[in-house]
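What follows is a group of structures, each given as structure tokens.
Please treat every number below as a calculation from the coordinates, not as lab data. This is a predicted model, so every value here is computed, not measured. Cβ atoms are built from the backbone, for glycine too; each structure is taken alone.
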Structure I
Amino acid sequence: MTLAVRAWICCCAWICGAGWILSVLHQLNRAGYVVLFAFTAILFLRAGDPVRSILKNAGRSWRKFRCRFKRLAPRLFLALAIISLIGGLLACPQNGDTNAYRIPRVLHWLGQDGWHWIRTTDSRLNIAGCVYEWLLTPLILFTRTDRWAFLPNVLSYLLLPGLVFSVFRRMQAPPRVAWWWMWFLPLGWCFVHQACSTNNDSLGAVYALAAVDFALRARESRKVEDLWLSMLAAGLLTGVKPTNLPLLLPWAIAAGSSARLLLARPVKSFVITGLGLLASVLPLACFCWMHTGSWKGYAPGQVANWGAQQELHSPFWGILGNTFCLTAQNLLPPFFPWATAWNNAMLHFLQTPLGAHFTSFEIFGHLSRSANDASAGIGLGVVIAALVSIFVSRNPQTTTPMAGQSDRLLWWLRLAPWLALLVFMAKVGTYQNARHAVPYYALLFPLLLVRPGQKALTFRRWWQWLLLSVMLFTLAWMTFVRGRQLVPATLMAGLHARHPQVKFLTVMNDYYASSLSVASGRRFLPQHNIGEAVVGYATACGGSEPGMWFPLGTVRVERVLPEDGTAWFRSQGIHYVVVDDVALKAANETIEIWMQRQQGSLVDELAITSVPGAPPGHLYLVHLSPPAKAVQPLE
């Protein structure tokens, strides 16, 4: 497992660095990647002894991998990993953020052979972290499809158990405790739901664990190679999302005592440091500063921008509000049919004097009507198991003396993630904070699991069955979530039509309708075969753009701003524009007013529902009238 983690960290850092380098050279294309691939392969093969060592260790690692899955807990994890892989293969990307800005920004970069500041009203295309998108870039480029966009999450999910065990042991959790939690913790809602999705939060969790793990390895082994890997993982951690920056605190504590190792090989240390900085948030922060005057990508106090709506102004009320929100979101059951009533109550609460303190949150106290990849936290089952373990371990009958004394550095290292989480809670006010806090969760547990009674608890049969029961329920739940993709949508629609009073069938029908709607939205423009090299997309934050770019290389999409007029369309050679309801609502216009202003005519329209149960929106394909020819005067 250690070999796989090393390879994954090196591969991710290399791909991120390659993306920025090729962008500077304006060679973000197949030829550019092939040249870099070849150059890297030559360096790898010239290493000689390290290559043979890696191949030798690979065989040993595979034998150990097979031996691990002889007990029930590892087999349950393996079953979930297989289900996640199948689920990812069955469906096109459905996540709203992925279709709104993750995949579109990659397609824009490929369309102009490099990263660039995209002309758009949705600032996420420019200011959101780039690591996941850089991993998608060669996938989309060489496969010419975005169906494999889930692959980085599946691969990173397979690494979670080994990393959890290694980090917990190095923070002095007993071996049996670390073994049980290495299989149980990855079955948290956030991890299993994102394993086959395209959200990037669980990816950050792997980098956070790897950064601390290799830093502690370097402290023990005094090998600079471990410290290099730790630096690369820390850079990737910040590159995924700027909200992960507080997690540099535990990494700095773990790596600080080994910093002198870098002086032993200064040249290679300098190169690795440069690669780590390329993989980090630093390049994006510099470009944000150049374009907006702020490293975050938005000016202080700016309200209309996406990022400014997520930054809290009062640390005290931020911590207090997030304590409530994170608790509610992490205790969310698989189904929560009262979500609408709850969210209305939260809106009413914000009108009260006490609730006024939380208006700086994006949407305070918002809950989804079911656990999903866009909102799930660590999950109700893991929270219950953790609370039971903490409570029971306080019983004097379960306590045993701790083996060895913890040094002061490890004590601070176990405390640091909780301090980092406080910083996160004081500053970040999104309505999906339970998901954005995913990289923090695993590092919070060592402080709880080093208690003396935890080891004795692992011998209790009822405790083992508690964890296994939660794992079995999670497996059954995810089998249902992924298996429902195999049920024809027409069957569910027919059942709902016969029994409209059954709420479960209503929820399921909404899911199928949304899934089919997203797929039809991706086919909306290609099915018209307009034969244009460039088309316009008028939206504020819509998610229908990815399908417009495929087949890849045949068409380029330009975002349409509210102030764009006929002169701009003509200068860009745009004759067709896809307009969505989001753009019309933002401009307070109807499609008729928009077409009259832009001198266009309606070609086709499509009703689309991207959020299950939400009212449908519309996509409109508009043909812009050619400029009238000037009448030549008679001579």
Structure II
Amino acid sequence: MPSYRNPGGARALATLLLLLATLDARAQPEAVLDPVVVTAARMPQRFTDLVADVTVIDAQAIRRSGAQSLAELLQRQPGVEIVQNGGPGASSGVFLRGANTAQTLVLVDGLRVSSSTAGATALEAIPLEQIERIEILRGPSSSLYGADAIGGVIQVFTRKPATALQANATAGYGTHDTVLGTAGVSGGNDVMRGSLQIGARRSAGFNSIVNPANFAYDPDRDGYRDHDVSAQGALTLATGHEASAQFFRSRLDNQFDAGDGFDDRTVTTLTAWQLALRDRFLPAWESRVSAGEGEDESVSKLASGDSPFRTRQRQYAWQNEVSLDAAGATHRVTVAVERREERVATDPPFPVTLRTTNSVTAVYSGTIDAHVLQANLRSDDSNQFGNRTTGALAYGYRISPQWRITASAGTAFKAPTFNDLYFPGFSNPGLRPETARNVEAGAYYTTSLAGVRVDAHAVAWHNRVRDLIVFQCDVDFNCAPQNVSDATLKGVTLGVDAVAERTSAHLSVDLQSPRDDATGHLLPRRARRHGALGVLHQAGPVSLGAEVVASSRRFDDAENLRPLGGYAILNLTAEWPVTATTTLFLRADNVFDRNYELAADFSTGGARIFGGVRWRL
């Protein structure tokens, strides 16, 4: 299967569910892989026990996707839209369930690596070659992770060490003179294990801004270069006691247009490291203590000189998990105490450069026969905006082996960025955090007929976001951000996955209405309808894939005066394992060379092809 999905809530579309209900109610689902998810409750959970709306993208799905960037891979997932100012190396963002790009929290191995000045994470600087697994948690999740999780959480897990010796290498070449090379090794034993993965990619790129009327137009190619490394190690101190260390660094040098004929570039460096000690003191009690740091450094190299912005986030956590199993029931409680220290260094300098947040989180997860319950409560105490308490309650009930329903409600908030609060001449130190209240409900259905397993889900949400921070100017052109806007994000996601012996297919469609409450306008760059359809077929040793990604019309501005046309693109993939250790791969994107935009005036590069060889020991 290319990925695993679980509905976290929804009123199903009647036509879909009635159609599914006509299938043989006596058919029992076949046994399928039940992955373990950690993001939905900050503790390991079986996928089938979740009441949250989660997608898991595993290593095999990442490899088979052939995507050239994290944003491109996420674009094919339910509830996800993307914005990208050019090619794979350009600035990218994610709209999760219609929320703003800075309203989705991105974690790398549990650490924040976002910019506290810009407010978002540089997705373009997280190479897919370093990723082993991705978990997408949809819906407000501040009750689990604190600020900035209004749309949800995307957690990236880098490659983990194995006990047996493993090695890998990849080389590829494609359109726009794009070259990729990666290599890694992993191994150890029951006491000690470690891994190292390195990679590099470069591309000559294409002219990002194609409209000569744009003030930033510059008719040159905008390429990029990326170098990245990750390393992890673990040492078993005694039975049930383990120490671990991990490190990740990526440096992306991306060219962009500024209309001045200069080689304008942004150099983005993401760094994350963490030390942790995991102890199982009792069979039912596990404790984890960790200390780490996530850093985002962005330097814009302009004709006028360099413009650096750097964020360092020290993150400390002590988390305890207690479990109790009884007849027909499982109860688990997690309590975590955390501290985050955000430090920024900018040019020009800000009057305030430090923000600290102390947090306490409690999570209960229980399974009693056919019932599943989860409750979250969290308090975040910031020296900058005071205390914020968020919570969530979710319930799931398995009606039959085929049918399951869920319902949940939760709150979230997003903290103002340092740019919002302190940027000289364009800031407002009196800003309040944005807040959100969300309710959702869902249903899904599973059956197996004639050797084909079918999983279908429908999920609906209604998220009211208040005190949105909007940049405004008065009659004297004094400009500053203000808490003046409200928005309602609502919609339905429908999905179907079908798996046969040699063929699998998935379909997801989002019908949504992310709108400004005051004007009724669609929020910028978000569509009423978007979705993806993919088919993967095993023809002998060769794996062949086709996918369609589509979106309806959007608008590039808040006034809905500048439309971005709808689009549908076709992508093709192929993999051929020529030996037990060597695989040839090929991917063709936008094969019909459709001209479409994710941001006004920015090209998406047209048709392109990329191929290479992958070796694994």
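Taking 26.0 as the value of mean count of other Cβ atoms within 10 Å over residues 133-140 derived from one of the structures shown (I, II), identify that structure.
The structure behind it is II.
For FRET efficiency 1/(1 + (r/R0)^6) of positions 125 and 373 (r between Cβ atoms, R0 = 41 Å, to 0.05), the calculated result is 0.60, so let me know which of I, II that is.
II
From which structure (I, II) was distance in nm of label points 7 Å out along Cα→Cβ at positions 221 and 445 calculated, if the value obtained is 5.2? Could you put the intermediate results ahead of the total?
Values: I: 2.4; II: 5.2.
Derived from the structure labelled II.
Can you say which of I, II returns -1000 when helix-only ellipticity at 222 nm (-39500 (n - 2.57) for each DSSP H run of 4 or more, over all residues; to 500) is computed?
Values: I: -18500; II: -1000.
Attributed to the structure labelled II.
If you work out Cα Rg over 2.2 N^0.38 Å for I, II, which one comes out largest?
Details: I: 1.01; II: 0.94.
Ranking I, II on Cα Rg over 2.2 N^0.38 Å, first place is I.
Taking distance in nm of label points 7 Å out along Cα→Cβ at positions 157 and 357 as the criterion, which structure among I, II has the greatest value?
When distance in nm of label points 7 Å out along Cα→Cβ at positions 157 and 357 is calculated for I, II, structure I comes out on top.
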